[in-house]
Structure I
Amino acid sequence: MLNQYPMWKNLLVALVLLVGLLYAVPNLYPQDPVIEVTGTRGEQVGETLQQNVAAALDRAQIPVKSMQLLPDRLQIRFNKPGDQLAGQEAVAKALPPAFTHALTLSPDIPGWLTGVGGKPMNLGLDLRGGIHVLIDVDMEAAITKAVERHAGNIRTTLRNEKIRYVTVRESGNSVDVRLKDAETRDRTEEVLGGEFRELSVSTREEGEDFYVRLSMTPNEERTVKKLALEQNITTLRNRVNALGVAEPVIQQQGERRIVVELPGVQDPGKVKDLLGATATLEYRLAVADVGAAIEAESTGRVPPGTALYHERNGQPILLKRQIIVTGDEMTSASSGFDQQSGQPAVYVNLDSKGARRMRDVTTENVGKPMAVVFREKRTVGRDEEGKPVKQWVEEVINVATIREPFGRRFQTTGLDSPQEAHQLALLLRAGALAAPIDIVEERTIGPSLGQDNIDQGVVSVAVGLGLVLLYMVVVYKVFGLVANMALVANIVLIVAILSMLQATLTLPGIAGIVLTVGMAVDANVLIFERIREELRVGSTPQASIHAGYAKAFSTILDANVTTFIAAVVLFSIGSGPVRGFSVTLAIGILTSMFTAIIGTRAVVNMIYGGKRITKLSI
């Protein structure tokens, strides 16, 4: 008989709706204000710290909803934002220097729901509140770093070609090579001109000295700046991912600025420390003469081509200025323990360029010492305005004799603790910043403002939905009620899919849902009007229902495919809010196709299918 679904198809519709309802439910749970305590350099949060924090909050008479010790952090939930802000001061006083805290929001979902993967959808900065940061990249430092790298490569090339030079020095965006005679200058010009084609080569004479200058061209400077910006964006994205922020926005603005938006984060200090954190390793050849290092420290006269450093025990040591490899050339890093000594170690993998340079240097210097320099930007105090003052701290953490050549993979020891090794490995994996950054603007959007936006968005959806529901009932009666059921189910499925995909909902995303509410009934309007036409030409009610769904399908499909293509284009070329709108629009199109065609047909079949009827309420 006409208009009857097989049992499996009805069960499929019911299963989809039940699954959609299950995964949409987590969004009904409110977001709790939370303080999360973590170790700054890999230190583990334990029960002792938890007890101290709990005692501090109790002394301050601040009510706590719950306190949970997670594997990597301590999570403290509060009933309202005011308690969270008041608790921040108490928690900060109770924490040792090796620990830090952050303010955030987190839903309190029952364990059975999280056990099946139920999570609320992520909310964007405009809905959840959070931090907006504008970062300026120090392009001048990027150029200086590139010139230093070129200078090191020039020294290596001249040694390989057995060309004797007096000095190789950086000067602005150029490198000057000083030579003793014109013949050597000419050969140097020829060799370096062929090796460094990206640099412009010129010569000059000053008295008895002959110079070859290699300068960065405007095109090379643009390339260096572009790569520095791209690497910084990648590094910042890796660091933010390690923080666990859902759907952060990290994108370029102009030629030297980066915009970072972190929804749900309410602690600017922690974010700035994370984004600006710089820790990396440098590998350099060391001077074996301990007496020369002590003399250099006492007299202040450092031998040419070397630099004075200190080991962690305060012992001075002279290192070659040429850097063999740095954190920029490390593709991966992991922490562990040295199998022989049992000391904490970091296992490093280099890229092809770094591995080749490491192999060449270690091959030429077997039996000589090589040092590992740990570089970190630390807060050393605060200025008169209370702002943190940071400076580079460089320590030689390991000096070892090169026993045999090595290249791509090796280990570094000399770290203070397993936690420090773990933290260093994390930063090395995230990558070093190609150029220093400066936060020029920061803006914190409070949760209350985000809640206002959510409330307004819910009102807009409710008003739009209510008007559409009323219109459909008035115009199409029982069939209008069926369409309204599909419309509500469509919204549930959109929310469920956004939650399952852990997509981010923003205000433009809500606009996409409102638009989908209007578009979703288009399919039903087309179907119902086709049924009316069939009834007008004398078809039976059952035949009219069948023909209405069959003949309207191609029109509905064409209309939705073209809109879906527009949504895909918006997603591919847009960013931020535009993408949020396109995602909800695309999901709404797919779910509306299911609910408007298959869902409503199943309900209509249950009402009218397999029955002898003479009239339809349409």
Structure II
Amino acid sequence: MLNQYPLWKYLLLIVFVAVGVIYTLPNLYGDDPSLQISATRMQTVDATTRDKVAEVLKAQQIEPLSYTLGLESLLVRFANTDDQIKAYSSVREALGRSFVVALNLAPATPDWLRSFNALPMYLGLDLRGGVHFLMGIDMEAAIASAVARYTDDVRTLLRDEKVRYLTVESDERNDRVEIKFRDQETLTLAEDRLRKDFRELTYHSEQRGDLYFLYLSLSEAQQREVRQFALKQNITTLRNRVNELGVAEPVIQQQGDERIVVQLPGIQDTARAKEILGATATLEYHMVDEEHDLQSALAGRVPPGSRIYHDRNGQPVLLYKRVVITGDQVTDAASGLDPQSGGPLVSVTLDSKGARRMSNNTRENVGKRMAVVYIETKTETRMVNGEPERSTERIEEVISVAVIREHFSKRFQTSGLDSSDEARNLALLLRAGALAAPIEILEERTIGPSLGQDNIDKGLQSVVIGFLFVIVFMVVKYRLFGMIANAALAFNVVMIVAVLSMLQATLTLPGIAGIVLTVGMAVDANVLIFERIREELRSGNTPQASIHAGYEKAFSTIADANITTLIAALVLFGFGTGPVKGFAITLSIGIITSMITAIMGTRAIVNLTLGGKRLQKLSI
């Protein structure tokens, strides 16, 4: 028969429908107001944490819906936002700074759907509410910082080589090193020595009066590298800060060559977000005091010149107060493996000032232990008696203690770490302990949850209205075949939502616009097919032959039209940013699913209802 599918095609479509329905359903269950509790400072969230939270909530007469203890966090669900807000303050106060307590909306997806890993799609900032920052990086300061490091290195080299100079400093524009000499011969000698160690720099000399000047500048390639490093390091630093907020699905991404976009869904407190993003952090290297007894120091007899610190597990460590180097003198850090022992390590690079101090220290302390202290200063605003009260907290923790195996200076390795994860974390802290270049908030937007819900309601309303208009048009125009096309259109919308959920994509307002556009475009294929069937009927063909010819002959035209639209959507995705990408993603998914539903889906329904029958006419 012309219009009959083999059994495997029907089974394939049934599976296709079932998968689409299963992965669409989680979006219908909504969210529960909840608290997400995660640990910081190398702590862990366990049953003890859950019991402590339960005691706090019981004392406040708050009855949560459930407790879910995961590998790294505890999720507490509530029946309403009033209980959530009340519990937030109490739990945060009880757990202290060792835990991050964040307001969250947890999907209320049933367990049987979670067993299929079926989860709702994420909602973007414009639908969920939150804070949007556009931050600009002072790239001139990054270049000036790089030039300052070269200035110290050049000064050290000339002193070591005993080349006499008058001054070595950054010029007034802070974009090149300026060296002043009394005569041309000394300038030539200095240039020859410097070119051996600093081949990457460009050199220029000139005479002004009785003085001779040598200028060392960063090449264009080096300047690009400095800018890229500053951008990446600042992104890493900001990501660390955002992790302190416990925000679900934060967006921290590069925009252009000098800007960073930070989007924090679910956060309405702009001041709190600014405090976290602006928190300062640095590192200090101290020698471990091995000459005095730790227990004696803990008993109150702390030696002069020493101080008790604690590591992230709360264990005390006795360190000398004298700082060997600070994190400001670390220019780079990377994790790796020791080629001899196979254990994890971190490779650190210092600037010239730090290299000199580290060299002098390690020459005298081979075999002794040195500690890395992580220092962070946080500014926090709390409501006290209805008035905002600003407080500053300084956190000092030992993150690593390692033995000095040999004398080193500018480049060295920190070993004695427990795991590769700890090595990566230490390298991250060393690199991102402080911002590589100053940042400035260029744009700031706060979207409230009520506005987000309003956007969702209007977006759904536009989809429904567009859908109803298309349904009415197709039924009036094509009768039974129009109803078949409408069924395929409804399933097409289901498939778009299912694919977005399977990909865990973020739906934004422009994404909803892409769905609305797809609803209008999805029936184009059926219009072409149905018009072709009409032409075949007018030519005198039988109804069954007309159906077969309509689907076969219209396919190439449908494919061409959809491929050209898909190309446009891919170009939008490739060259667009943020909202434009969201529109392009939903449009692309809609084009692909509409091809399947409009051709295979409607053909299967037509074959099941009309295929094999002796028809005298068609309701088209």
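The table below lists the values:
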| read-out | value |
| --- | --- |
| Given 6.5 for distance in nm of label points 7 Å out along Cα→Cβ at positions 313 and 489, calculated: source structure among I, II | II |
| Origin of the value 3.9, where distance in nm of label points 7 Å out along Cα→Cβ at positions 73 and 593 was derived from one of I, II | I |
| Distance in nm of label points 7 Å out along Cα→Cβ at positions 129 and 601 derived as 3.4 - corresponding label from I, II | II |
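Every read-out reported here was derived from the displayed coordinates using simple, explicitly stated rules and does not represent laboratory data. Because the structure is a prediction, the values reported are computed rather than measured. Cβ atoms are built from the backbone, for glycine too; each structure is taken alone.
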